[in-house]
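*Asks:* Please go over the structures that come below.
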Structure 1
Amino acid sequence: MQLANLIFAQLVNGVVLGSLYALIALGYTLVYGIVLLINFAHSELFMVGAFAGLGVMTLLTNPSVAARFPALAPAQHFFTSSGFGTLCMLVITFLVSGIAVGLLGVFIERFAYRPLRHAPRLSALIAAVGISIFLQNAILLWVSPAQLAFPNPIGEGIAFTIFGTDISVLKVVIFVTAIVLLVGLDTFISHSRFGKAMRATSQDREASGLMGIDINFSIALAFFIGPALGAVAGIFNGMYYGSIVFNMGFLPGLKAFTAAVLGGIGNLRGAMLGGFVLGIAESLASGFISTGYKDVIAFAILILVLIFRPGGLLGESVLEKV
């Protein structure tokens, strides 16, 4: 019975971790699906989202800020005096941070990637690495080189207990939010006018332009949605682990890219599935083997999947677009 409880506890942790990976992986797969670019700067946009969230949260709740700007005191009292106020504060934090990081993604696409759209792919790849290094060092120099504490307004309350495992409200919120966003994005891409335009652009950019689709807008939309979801993941990552730092994006970004490849890069549902598979595999490896082997196990699974399914779990082997 104790073994079953331990397995279930690790599965819960894995699902939460997989939710974060899936949110980040969607940014990789959206961009790759449209412009065939592996946007390595996406991991740093995830990091910037965490810092943006901390900034908004500090502005809305920190008494020292209200002491300097007394006009904020009534708003801070509302956001900190009740559960409804806390909920409103979280919604504002996610919206402002998501929009800000999404616009940053659009800015990067417009001035760094678009001029290289017809250049060799290696040029855009090098540009992505350069932007990643720039963003990481910008936070290091302009914000803080230290590890910063990240508040958890939701608290450590227990939502319910299953098989002897206490499941916190924060874990439930992370999972439910991730599922809602993932399903919402899948529905948007599948059924909305803009989503259909993005799919058409992915399939044949030139033909889509001849049919009246705004190619630049479709690509920019992908660069907005992906970083916005990454910002949500960054805020949740800070709340879950309790701190953020300027280089926090590297490993989660690498794992999320792995999840996207595992599920089938360019496939939204594959990115979701890959994130959850990777998160659960890591959690089980940490609980039953060793935390030192969790990365080894995760990448071993990737290698095995790609040996037998080169296109990923939900991907298809198709001719390369040129």
Structure 2
Amino acid sequence: MTDADPGASQDLQAVVLRTPDERFAGLEGFPYEPHYVTVRAEGVEPLRMHYVESGPAESPVVLLVHGQPTWSYMYRTVIDELAGRGLRAIAADNIGFGRSDKPAEPTDYTLERHVQWVASFVDALDLRDATLVVHDWGGPIGLSVLAGAPHRFARVVVANTVLHTADPALDGVLTWANHGLGESRVVLEEALLDYVRYCQRVPDLVASHLVYSAAGPLSPAVRAAYDAPFPGRAFTAGMRQMTGLIPLTRNDPGAAIGRRTMQALEQWDRPLLTAYSDADPATRGWETVFRRRVPGAEGRAHPTIRGAGHFVPEERGEELGRIVAEFVETT
């Protein structure tokens, strides 16, 4: 492991980077002490995953899983709300993000490994009867963890996320098309392909730019917090590669994982709640998919978060926290 000089030349085939601790000193609205566990995935060495937690240790636990390009910082106001209502909130950083280890080789990151890393994290903390909250890539990752260990989870809240399946049945349901057509064709939203292209080709991928583009104005301090994990280009391999993992065809390994996870969710009769915003075309329609296909979503009053874009935990964190807390309290 290396607390690397971001300007230093690195052998990307061998290096696992750790962002220097001083990058995280004094972040606005994020006073939490860092915690770490060792996680494992097939084909790579054990890595260190970071998490923060707040609230009584004996209380019901809420596990918050983020996506790209964010980290546990995005959930700061959600954590405050949950802890203030007597729940134990845990927010982990995916490998490649936040204060977690960052393999510098892009191909070390696969969806299967992201799922294995978070599953290893859940096992390490021995979480039980947890409420799972997922956003963005937290959905494909966290829901696949649930599919593999449903006994560890009591309920689920899905917020502005998707589950990549490339299923032709998604035709006409999603605002951003991403599905198969017939035997061998696909339908893809141009904006989705533009996003994938941008993240793969831009020389310097800046996390705060991506959050700003969908969430609107951020204070300089908040922008600095989103950029804190990535002091140099080598540190962004996981952030960049995650966009390249979006399944664009039915043949993608990630789509196969998504289909298996959806099959498991179609048997999930414990409570599931959707909490989507009203101004996020990238995920619009997926709330309908979950409500139709997951038994645990039936018969519930699913809220819509008004006046927010894609990054709901950043834009309406207090409201999302209240929704999650009330869901736990009433189910």
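Where a number appears in this text, it was derived from the coordinates with a stated rule and is not lab data. Since we're looking at a predicted model, the values are computed, not measured. Cβ atoms are built from the backbone, for glycine too; each structure is taken alone.
*Asks:* For the read-out distance in nm of label points 7 Å out along Cα→Cβ at positions 59 and 171, a value of 4.9 was computed from one structure; give its label from 1, 2. Please list the in-between numbers first.
*Replies:* Details: 1: 3.4; 2: 4.9.
For distance in nm of label points 7 Å out along Cα→Cβ at positions 59 and 171, the value 4.9 is produced by structure 2.
*Asks:* Out of 1, 2, which has the highest value for Kirkwood radius over Cα pairs in Å? Before the final figure, lay out the partial values.
*Replies:* Values: 1: 20.5; 2: 19.8.
Top value of Kirkwood radius over Cα pairs in Å goes to structure 1.
*Asks:* Given a computed value of -24500 for helix-only ellipticity at 222 nm (-39500 (n - 2.57) for each DSSP H run of 4 or more, over all residues; to 500), which structure among 1, 2 does it belong to? Each step should come with its number before you reach the end.
*Replies:* Working: 1: -24500; 2: -10000.
Checking each candidate, the match is 1.
*Asks:* For relative contact order in percent (Cα under 8 Å, 6 or more apart), which of 1, 2 scores largest? Show your work: numbers first, answer last.
*Replies:* Details: 1: 36; 2: 21.
Going through 1, 2 one by one, relative contact order in percent (Cα under 8 Å, 6 or more apart) peaks for structure 1.
*Asks:* FRET efficiency 1/(1 + (r/R0)^6) of positions 43 and 291 (r between Cβ atoms, R0 = 41 Å, to 0.05) computed as 0.65: which structure among 1, 2? Walk me through the numbers on the way to the answer.
*Replies:* Working: 1: 1.00; 2: 0.65.
Only structure 2 yields this read-out.
*Asks:* Taking percent of Cα pairs over 29 Å apart, for residues 27-186 alone as the quantity of interest, name the structure among 1, 2 where it is greatest.
*Replies:* Working: 1: 36; 2: 21.
Sorting by percent of Cα pairs over 29 Å apart, for residues 27-186 alone in descending order puts 1 first.
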